[in-house]
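K.L.:
In what follows, structures are represented as structure tokens.
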Structure I
Amino acid sequence: MNLRQLPNLITLSRMFLTIPIVWFLYRGDYWPALVLLAIAGLSDALDGHLVRRYGWATRLGAWLDPAADKILMLGIYLAVTLSGLLPIWLLVLVVGRDLWLSLGSLAYRHWVGPLHIEPLLISKINTFFQILLVLGAILKVGILQLDPIWVQALIVIVTFTTVTSGLAYTVVWGRRAWRHLNAPAGTRASPPA
């Protein structure tokens, strides 16, 4: 095996961890789900470290890593929602934002050109609070008996950051597409990275 592919194998293992995590969450077995979530989080940190430390970045990895993160996050939100820990409208909002951004990236690639997405700060904040909300919801019923007000506050924050991050990407990439498509034909540069 080529060591350069090790981060990709770690990322694939995180994808496959989604299945037992979702199963345990759906069944209400919170401790094993939390242990596997911790392993998934460590695997995300490890593959990122290997890529940065040894320069083992690959085109496959650039696609695989965010896909693994999305699959894990959506799987967890689905399981936690079906278990009754979070409202279904929040799942629709989270999935809807991701679907909107995916369709937008396809449209950009079709009409403008290659799309090199750099994560916006609001998106990183959104991901942080989405994870915190899921952990809070699990801890509330399964482990610590947290006061429900904390989960309600996190639902408000996640709603705000989900909508804001979706709008921010729409504005940033909409402006880039507009500038590119409205540039005079002879001066059109390659799409911005």
Structure II
Amino acid sequence: MRTFVAIELSEDIKSALDQVESHLKYSGADVKWVAKENIHLTLKFLGEIDEAKCEKVKSILDTIAKSTKPFEISLKDIGAFPNIDHPKVIWVGLDKGAVESIELAGKIDSELAKIGFEKETRPFTAHLTIGRVRSPKNKQAMKEKITGYQLPAASTPHFSAGTLTLFQSKLTPSGSIYTKLHEAKLA
């Protein structure tokens, strides 16, 4: 099964991200937008694992969760990977919770490396993927929409991240379907 570890987002955060997507869609760019219900904070992509490995991952997540306190998450910037001039992924960054997310992703990466998962070679960036660019169509208009948009700080929602979730991801022609395999509550 294809799996990843993530933090689920509150409905308020998802609604705010939906508003950002709506604004960016006016660019007419060729982007596959992530469905509101599928947006999450990915901490580690695991790839294909079997049932035995899955059980070990669950145990490690439980251990990490017991030593991690819940933390606040709020939204900050909009950007693109690898960069704004050559966007492949459109994202919204974190304000509150960015440092904690980086530390948590590092713990997960280190502990899972002990059972054979490859360590990440790139530094973790706390971000929420909201779209994937399919072609250069209207790229300049998208760039202008991204650079010209400010998340309203006063009305940006916050929520307390309190659970690590192990998801299974099934790829289908109409998009990914995520199924929760395990939840580990933060201490």
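We did not get these values from a lab; they are worked out from the coordinates using the rules stated. Fair warning: this is a prediction, and the values are worked out from it, not measured in the lab. Cβ atoms are built from the backbone, for glycine too; each structure is taken alone.
K.L.:
I have 1.1 for distance in nm of label points 7 Å out along Cα→Cβ at positions 38 and 174, calculated from one of the structures I, II. Which structure is it? If you can, show how the numbers build up before the last one.
P.N.:
On the way: I: 4.4; II: 1.1.
Derived from the structure labelled II.
K.L.:
Match the computed value 3.6 of distance in nm of label points 7 Å out along Cα→Cβ at positions 30 and 46 to one of the structures I, II, and report its label. Don't skip to the answer; put the middle values down first.
P.N.:
Details: I: 2.7; II: 3.6.
Source structure: II.
K.L.:
Figure out for me which of the structures I, II the number 29, 19, 15 belongs to, where semi-axes √(5λ) of the Cα gyration tensor in Å was derived from the coordinates.
P.N.:
Details: I: 33, 23, 12; II: 29, 19, 15.
Source structure: II.
K.L.:
Relative contact order in percent (Cα under 8 Å, 6 or more apart) computed as 36: which structure among I, II? Walk me through the numbers on the way to the answer.
P.N.:
Values: I: 22; II: 36.
Considering all the candidates, the number was obtained from II.
K.L.:
Turning to a different aspect of this structure: When helix-only ellipticity at 222 nm (-39500 (n - 2.57) for each DSSP H run of 4 or more, over all residues; to 500) is calculated, the result is -10000; to which of the structures I, II does this value belong?
P.N.:
Source structure for this number: II.
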